[in-house]
Every structure is written in structure tokens, then in C-alpha cells.
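Colleague: Take a look at the structures listed below.
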Structure I
Amino acid sequence: MEIEEKKKYLKKAFWDRQISGDELLAILEKRMEASHDVTLPKLYVRLLETYNWYTILNLISYDQRIEIVSEKFTNKIWNKPIRTRFEYARRLLSK
């Protein structure tokens, strides 16, 4: 996925915040710790709640795939069917 497209998806996930796509991308790429109270954990949870797995795979790096579906983040998803779906992804990735 192109950088501008990533920014668009990130900004769309944070439609309710006054934060730029550039800032969100910097947080996702771990070049920035936080901005406007958005941190990497909050960004991960919002992505998990907003997009399907295939979209998320296009947004994150290979190394972040196991990290994003860790219990640390999936346990914060309030929607049980979505949480279950990503718990299944975690089991598949950990094999």
C-alpha cells in the first residue's frame, strides 16, 4: 500500500480526532510515541476495531503482525465477535 493511501486509512480510522495522517503514520512506524493522546496501543486497537484483517496487513509491517494480535491489544476490543476473530488470527500466527 502506498504511503498516501496508508495515511488516508489511518485518518479514516481516527475520524473523531484532530490528528493528521502524517502523525498517525509516524506513530504506527514507531517514529513518534504519541500525539493528541493517540499512542501505538490505541492506534492498534482502533485499527482492529475498524478494519478487516487484510486491510490491517496492508497497513502494518511484517514484524507488527504478531504484536497487533497479542492479548495486550485484543483484550481491549469491546466487540466480542471482533475480539474472537483476532484471537483466532493470533493462534494461526503463533503456529
Structure II
Amino acid sequence: MFVYLSPEMTYGLLIACVVICFFVGHAMDGVMGPVGFGVFGNMIILGTGMALGLFVSELAGMPLNRMEVIVGASLVGAFGSLLILALFKHLFLRT
């Protein structure tokens, strides 16, 4: 996916992704409270889930040349992974 981008554009997109993951991770930390993973934990989970969503959509044969598909796969992967891990944490740490 990053093959056709210049190095400056690639680094800019990666920095933008890190900043967005930080702000969304901070917001999710406030929303989730004790069920969450902290700001940096949420940030790592969101970034990894985004990459996983893009990877799965590429394996499924979806056209990644459309912005709607990229944004949808990224959001579903990021928030889906955060949801699944929060559910597992809640189930396994139940008292």
C-alpha cells in the first residue's frame, strides 16, 4: 500500500496515524474507565487493529484504491480489536 508513496508522505502518514491513535486512545480511556487499557495501551491496540483491518481487507480482495474502503476497514479493525480485547479483559478479570 505504501509502495507508490514518497518517503516524506509515508512518514507524514505514519506520524498522523500515531497522533490520531493517541487522541482516540485518550478519549477511549475516558469512556472505558477501568475496563480500558490506559492511554498508551488503547493507542497500541487501535494502531495494531487498524493495520490488521487493512491486512484482512486486502486478503479478502477488497479494492484498496478507494478511500471509503480504507477508512471503513481501518475503523472496523481498530474499534473491533479494542472491543474484543475489552470484552476478554472483562470476562477474564470478573470477580
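Colleague: As an exercise: log10 I(q)/I(0) by the Debye sum over Cα atoms at q = 0.25 Å⁻¹, calculated from one structure in I, II, equals -1.43. Which structure is it?
Modeller: Comparing all candidates, it corresponds to I.
Colleague: Given 2.8 as the derived value for distance in nm of label points 7 Å out along Cα→Cβ at positions 13 and 29, which of the supplied structures I, II does it correspond to?
Modeller: The value was obtained from structure II.
Colleague: I have -27000 for helix-only ellipticity at 222 nm (-39500 (n - 2.57) for each DSSP H run of 4 or more, over all residues; to 500), calculated from one of the structures I, II. Which structure is it?
Modeller: Working through the options, I get structure II.
Colleague: Rank structures I, II by relative contact order in percent (Cα under 8 Å, 6 or more apart) and report only the one at the top, that is, the highest.
Modeller: II
Colleague: A value of 3.3 was derived for distance in nm of label points 7 Å out along Cα→Cβ at positions 45 and 61; which structure in I, II was it taken from?
Modeller: II
A short reminder: the numbers here are calculations on the coordinates, not readings from a lab. Given the structure is predicted, the values throughout are model-derived calculations rather than measurements. Cβ atoms are built from the backbone, for glycine too; each structure is taken alone.
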